[in-house]
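Values in this text are rule-based calculations from the coordinates and carry no lab data. Bear in mind that the values here come from a model prediction, so they are computed numbers and not experimental data. Cβ atoms are built from the backbone, for glycine too; each structure is taken alone.
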Structure I
Amino acid sequence: MKGRVGALLMAALLVLYIALVGQRAIAFFSTGDPVAIGLGIALVVLPLLGVFALVAELRFGLTTQAIVRELRETGQLPVDDVPRRPSGRYDREAADAAFPAYREAVDEAPDDYRTWFRLGLAYDACGDRRRARQTIRWAIKLRRDSRR
């Protein structure tokens, strides 16, 4: 729930930012000066990149939630039994010890998005966020391809 509120807040702030920057871009365009027009173009392009990034992250989050829900309903979501430190983070050594089973599952079923998703969760538990996101993105792609 906290993540959704944060995402909605960021989306609202981005809309406000785009409106304010859009006004400035129009002001730059109306001067007729080539340098000002160039700045106006930059003020239009940069927020569009922000919108693209926000939409991509929202899609990633929503699809991830859908996969978690699906795995939970079918009893295929891994049990979260890795011990945690007082800070709430996973104990690195315990997470590393549980990791090989998820890697082997991917080796046995490389086209199954569920095994890749569980591997992504294992990467996350091990503290490797970059690989976790890459692996979960791959799982999302496999899921999308399997539904065609």
Structure II
Amino acid sequence: MVDVFTEIKIKCPLDRVSEYAANPDNAPKWYVNIHTAEWKTQKPLTIGSRIAFKAKFLGRELAYVYEIVEFIPGQKLVMRTANGPFPMETTYTWKAIDEYNTKMSLRNKGNPTGFSKFFTPFISSMMKKANNKDLLKIKDILEK
């Protein structure tokens, strides 16, 4: 089991951070490993929405569909893989520090079935590194 938690402070109002991060169309812009995001259901984002992502992680091409299982605009987004080689749950949370600053957290937990159990600690460390890069990227985008 992999459970990786990262967070960052972004000098940007909560509504702008949460709206940008919760929009799957923006994922390829701020996620290091995600190349494409394709809606499988109608917009807007709501519980039950499904989005297909293509990514590369540890040298492997991954294709998977996330389903939105919880969405509280401006507070929390939880999505789970509906299929794919790496069952995963991703959670974003946002909290206003003040009217100009937001704390964003990113948590990934799941079971990397396509990898040997011996690689799980390595996968966790690589995911944490990638998640930190992702949060630095979204911070950079939103603070400009």
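Of note:
- Origin of the value 2.3, where distance in nm of label points 7 Å out along Cα→Cβ at positions 8 and 24 was derived from one of I, II: II
- Test item: distance in nm of label points 7 Å out along Cα→Cβ at positions 48 and 104 calculated as 2.8, pick one of I, II: II
- Entry that produces 16, 14, 6 once semi-axes √(5λ) of the Cα gyration tensor in Å, for residues 16-55 alone is calculated, selected from I, II: II
- Structure from which 21.2, 64 was derived, Rg and Dmax of the Cα atoms in Å, options I, II: I
- Top of I, II by distance in nm of label points 7 Å out along Cα→Cβ at positions 40 and 128, largest first: I
- At a computed -28000 (helix-only ellipticity at 222 nm (-39500 (n - 2.57) for each DSSP H run of 4 or more, over all residues; to 500)), which of I, II: I
- Ranking I, II by relative contact order in percent (Cα under 8 Å, 6 or more apart), the structure that comes out highest: II
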